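Right after this note come the structures.
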Structure I
Amino acid sequence: MKYVEFKELKIQNFLSVGETPVCVEFKKGLHIVTGINRDKEDRRNGVGKSTIADALYFAIFGSTLREINKNFISNNLTEGKTVVELFFTVNDPYHGVNDFRIVRTLGPSKCSIYKNGVDKTRDTISNTGSYIETVLSSSQEVFQNCVIMTLNNHIPFMAKNKTEKRKFIERIFNLEVFSKMLSELRTDQSEIKRDFDINITRMEETNTYLDSQKVQVESFESDKNKKKAVLGNSLKQHSQDVIDAKERLSKIQALDDQPYKDKLEVLTSSIEEKTKQKRKLNDEIILLTHTLKTNAGIFKRIGTEDDTCPVCLRPIEDHDIKVIEDEKTKLRSSINEGKANLELLSEESKLVKNQIVKLQEATNIVNAKISDIERQKYSISHLNDSIEYIVRCIAEIEEEQATIDTEMNTYAGNVAELEAKINNITDQISTIKKSLDLLDVVKFVVSEEGVKSFIVKKILRNFNSKLTHYLKEMDSNSICIFNEYFEEEIVNEKGKICQYNNFSGAERKAIDLACLFSFMDMRKAQGDVHYNLSFYDELFDSSLDEKGVDLVLGILNNRVEKNNECVFVISHRKESIKAATGEIVFLEKANGITKRINFVD
């Protein structure tokens with residue numbers, strides 16, 4: 001546990017304090033801060049008693065409890081430099097015992113901190129303030145509710161709204177780490193989810209591109225084979241044409257073109273019939289291909305909607321999973337059957353296409369023969385020219401065949417690269433999915449329903465016990481209990497649930513003091529930090545009756561002895577002096593300037 005022992009406070013030209021410094025030592029005991037206003041002999045208010053608590057708060061946090069504008073903090077009568085010095089010792093289990101001195105000034109504004117005489121001031125006042133809060137392990141709100149009780153200058157804990165109470169208790173119980181962890185987890189989860197969505201999009205785009213490249217591979221090979229087939233048939237035909245032409249040279253006189261004309265008519269009819277058959281097969285292939293794509297899309301989507309039926313959008317039950325699996329089996333069977341049929345239709349289509357090509361070639365041959373016969377009838381030289389031309393064509397075909405054989409299918413390399421890329425993206429998606437699943441588990445652990453709720457219940461059990469103890473010590477007519485969501489329930493002496501504002505001023509003050517004492521005890525019990533100092537402004541001056549004052553004094557004196565505390569009670573009631581077991585800080589205000597003078601009864 002960290003022990004903070006405040007030693008001394010020096011105040012100069014701060015609010016009503018003038019050039020003569022007001023010094024206050026923080027020693028064990030119950031000390032009373034009071035005084036007299038010489039400017040108004042019949043009044044004890046306006047002396048500057050609360051200035052001590054304001055100066056302590058100003059030294060640490062750079063502002064006042066009463067939220068006074070900095071332009072009005074300096075003494076406007078002396079117009080001197082405002083200087084507030086605070087001396088304290090910190091006994092830290094990690095850093096040992098160290099002496100600190102804070103010097104905060106106005107005109108100019110400056111904040112310095114010294115550790116064992118060494119200047120530890122940061123580059124800016126704000127950063128120095130943050131360092132001071134770290135050294136003291138306290139925020140402004142925690143300090144106001146655990147060290148300084150100024151009911152007239154700030155909102156008591158019980159009067160705060162639900163959100164403010166929650167944040168304060170989390171700070172007191174050191175539970176802010178869970179909120180910070182949850183916030184960071186949500187940020188991490190959002191970033192990882194964004195990466196997940198990006199990779200899913202990359203996967204979809206890459207798959208689409210891969211499919212197009214596969215089509216290009218198949219198209220390239222198909223075109224190549226078709227070209228080779230056509231060239232092979234053409235080469236064969238040209239070779240035969242040369243032979244036939246030479247044979248016809250000797251028979252040119254006996255040639256009769258009528259049989260060829262008859263044959264041409266039959267071929268034309270066959271081509272028309274085969275063309276109709278080809279169109280029908282193409283229509284069937286297109287329809288079957290569309291059906292296969294549709295079924296494949298359905299098969300791909302079934303069971304991938306995160307526990308939600310893709311048809312009715314209701315959550316998937318166990319029996320629905322069986323139905324989905326049956327449906328997937330049917331679709332798989334239908335797809336396989338369709339692929340088989342598509343392959344048969346494709347083969348049949350290719351066969352018909354080749355038949356048409358051959359019929360067309362035959363038609364061309366017949367026409368060529370008819371024309372050839374007619375030409376031969378006019379001139380044998382034309383036939384010789386044709387033979388020479390066919391020979392040249394054969395050479396060109398052979399050359400083109402050689403070129404086609406050396407052609408490389410560049411799309412195949414693209415397919416291999418894309419498949420490797422998809423495998424890599426799939427691994428990334430799997431890794432990200434595992435991270436998201438892990439974050440979901442961790443998020444639950446640090447959420448309100450997770451381990452935080454378990455810890456809070458344990459802590460609140462002790463806190464509620466202390467709160468009940470202090471309410472009983474002050475003879476309060478109420479009981480206050482907090483649940484794990486930091487919601488309080490106040491029950492009066494009749495067993496009725498009430499709100500904080502249902503109670504009188506004295507009753508509310510009793511609850512506020514009980515909360516203050518409980519918070520101070522919890523800070524110590526939590527092993528975080530213990531302060532030797534507490535301030536109570538006008539504790540005895542309003543709301544509490546004589547018995548209430550005695551009860552509170554009993555608690556304060558007990559805390560002084562038990563915790564070696566230095567307790568300051570600021571009061572304008574003369575009789576409060578009798579309660580002092582330590583010093584009486586007696587202030588005198590004359591001509592608008594506050595000084596500390598020796599108390600004379």
Structure II
Amino acid sequence: MISNLKKIAKLLRYYILLSSTSAGSGHPTSSLSAVELMAALMFGGFFHYDLKRPNLANNDRLIFSKGHASPLYYALWAAAGSLNEKDLKNYRKFSSVLEGHPTKRFKYTETATGSLGQGLSVGVGMALNGKYLDHLPYKTYVLLGDSEMAEGSNWEAMELAAHYKLSNLIAIVDVNRLGQRGETMAGYKVKDYFDKAKSFGWQAAVINGHNFKEIISAFKKAQKADQPFMIIARTVKGKGISFLEGKGGWHGRVLNKDEFGRAVLELGKIDKVKVSLTKPKNLKAKKQILRTKLGSLKSAGGPLATRKAYGQALLKLYPKHKNLVVLDAEVSNSTYSELFKEAYPSRFFEMFVAEQNMVGLATGLSARGQLPFVSTFAAFFTRAFDQIRMAQYSESNIKFVGSHGGVSIGADGSSQMGLEDLAMFRSILNSVVLYPADRVSTEKLTLAMAKYQGLAYLRTTRSATPVLYSDQENFKIGGSKILRSSSKDQITVVAAGITVFEALKAYDQLLNEKIKIRIIDLYSIKPLDIKTLTKAARETKGLITVEDHYPAGGLGEAVAAALSGLVKVEIMAVSKIPRSGRPDQLLNYEQINDQAIIKKVKEIIYGQKKK
């Protein structure tokens with residue numbers, strides 16, 4: 001076996017150099033260091049995969065967290081017979097699916113990678129799915145670079161993998177010592193990696209990453225482990241080409257034609273025979289639908305927090321959506337995802353206070369066909385924005401729910417107030433952003449989110465709000481509701497969430513002064529109900545937006561952009577650094593309450609000097 005693996009390793013090195021040299025860019029040295037590790041995994045009988053059915057549920061999963069090593073990634077599939085040399089020569093070209101860092105355009109790619117420190121979290125999600133949801137014996141393998149081991153998200157992933165005893169997860173750390181600009185933090189201190197892995201509850205082995213005997217032995221141990229397993233491989237960057245081995249200054253640098261010729265001569269005779277992968281056993285996923293006795297989900301007529309309405313909506317979603325799985329970052333008693341946890345404990349997973357790993361894990365679950373609903377405080381999603389950003393490139397189907405949006409949460413203070421979340425989620429291409437005001441709209445929009453294919457965000461409010469709508473009311477993504485209107489409306493006030501109620505209070509007071517305004521509940525921040533907004537802009541003298549969010553990227557800017565050239569939009573938003581206090585005090589302090597709305601309406605109607 002070893003003699004055959006050596007031939008494959010030589011072929012892989014040739015493919016790596018061919019693709020990167022042809023492209024004129026790439027990371028060949030970072031790829032060369034992991035050749036023996038990946039050759040042994042994929043062609044040594046450990047990796048089980050049906051090449052003709054990449055979506056087969058029984059296939060082992062392979063994630064290159066060090067996505068810049070894509071020349072090696074594509075070389076592996078070329079050796080398996082899925083790519084030819086012409087394909088490799090098109091690496092990094094606009095017309096090619098072989099992108100600089102792997103994306104879903106290439107059919108064997110599980111998730112987009114390249115933003116370092118995220119692949120292991122994705123792998124945890126896939127392993128969690130195999131062990132607890134689909135109940136399939138596939139293994140999940142993650143190749144990591146030593147530079148990215150400085151990322152905290154890896155250690156978040158490691159502690160959770162140990163907590164859930166994911167013995168089907170195998171991480172391979174390519175310790176080649178050299179990062180982009182020089183030596184990594186730990187260098188060749190492989191024992192440090194070993195000690196850390198053990199302390200996090202993993203089993204581990206330190207090996208020479210170019211010695212097939214040691215590599216094979218490590219993979220055999222990993223197959224039998226009863227905990228997640230980490231193979232810590234000491235390697236040489238640029239291995240196999242003498243003038244590249246262990247040399248600095250070669251990261252992200254490719255060989256020129258002359259250097260490529262020298263390297264190929266050094267490799268010697270190359271056997272280009274196609275290598276077969278071991279196929280998995282054809283097992284079926286065990287889809288178990290759990291049922292529980294639930295009381296009536298109808299709320300009494302009194303006020304209810306939209307965060308609690310979200311928890312109730314989850315109960316309606318399952319088992320209608322049989323792939324629903326709920327994740328929460330140790331605040332399920334605040335987000336009310338605990339309602340789902342109590343009813344369907346096997347479909348709920350506690351992520352603890354580790355939001356980056358939670359989102360990465362959700363990406364892994366989504367890639368395996370699950371429908372993750374991910375909840376925490378709106379403010380805390382900001383620390384996981386890179387994972388959210390990468391989820392769009394993985395074509396993930398994830399639903400995010402952020403509670404405690406805005407200053408209206410009150411006395412907890414500014415650190416707990418989501419004030420950037422709408423902007424963050426609006427910036428994601430093709431995302432949906434929803435901000436319901438009451439129980440009914442929250443439940444209906446949660447159901448609508450589940451049907452939407454892609455990334456969607458729902459913002460909920462901490463305090464209880466009155467019920468505005470009947471249970472028969474329909475809510476669609478991209479819609480809005482006109483709550484007050486007449487043919488004599490002078491100003492339109494557009495609000496969402498908590499400020500809807502401030503706008504309604506302002507309406508009642510202005511009506512006493514015989515001033516009529518139109519009130520729009522713009523529950524869909526993205527996409528917008530352009531038709532309704534345009535009509536309001538044309539039929540009234542001015543348009544005001546009111547939001548419990550910072551001005552940049554919020555509801556107001558969305559509306560102003562949509563109505564550009566048609567009407568001037570007056571944006572009322574959180575404009576000061578907030579502090580602790582009662583919700584009413586904070587809404588007044590930020591000038592987004594009913595009195596501030598009344599003042600702004602009068603300014604537009606009568607002019608700035610009118611009291």
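Where a number appears in this text, it was derived from the coordinates with a stated rule and is not lab data. Only a predicted model underlies this, so the values are computations on that prediction, with no experimental measurement involved. Cβ atoms are built from the backbone, for glycine too; each structure is taken alone.
The value 29 for relative contact order in percent (Cα under 8 Å, 6 or more apart) was derived from one model only; which of I, II is it?
I
Once distance in nm of label points 7 Å out along Cα→Cβ at positions 7 and 591 is calculated for all of I, II, which comes out largest?
Result for distance in nm of label points 7 Å out along Cα→Cβ at positions 7 and 591 over I, II: largest is II.
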Calculated from one of I, II, Rg and Dmax of the Cα atoms in Å, for residues 359-582 alone reads 49.8, 151, and the structure in question is I
One of I, II was used to calculate helix-only ellipticity at 222 nm (-39500 (n - 2.57) for each DSSP H run of 4 or more, over all residues; to 500), giving -11000; which?
II
Using the calculated result 1.06 for Rg/Rh (Cα atoms, Kirkwood Rh), pick out the matching structure from I, II.
II
Of the structures I, II, report the one carrying the highest value of distance in nm of label points 7 Å out along Cα→Cβ at positions 167 and 327.
I
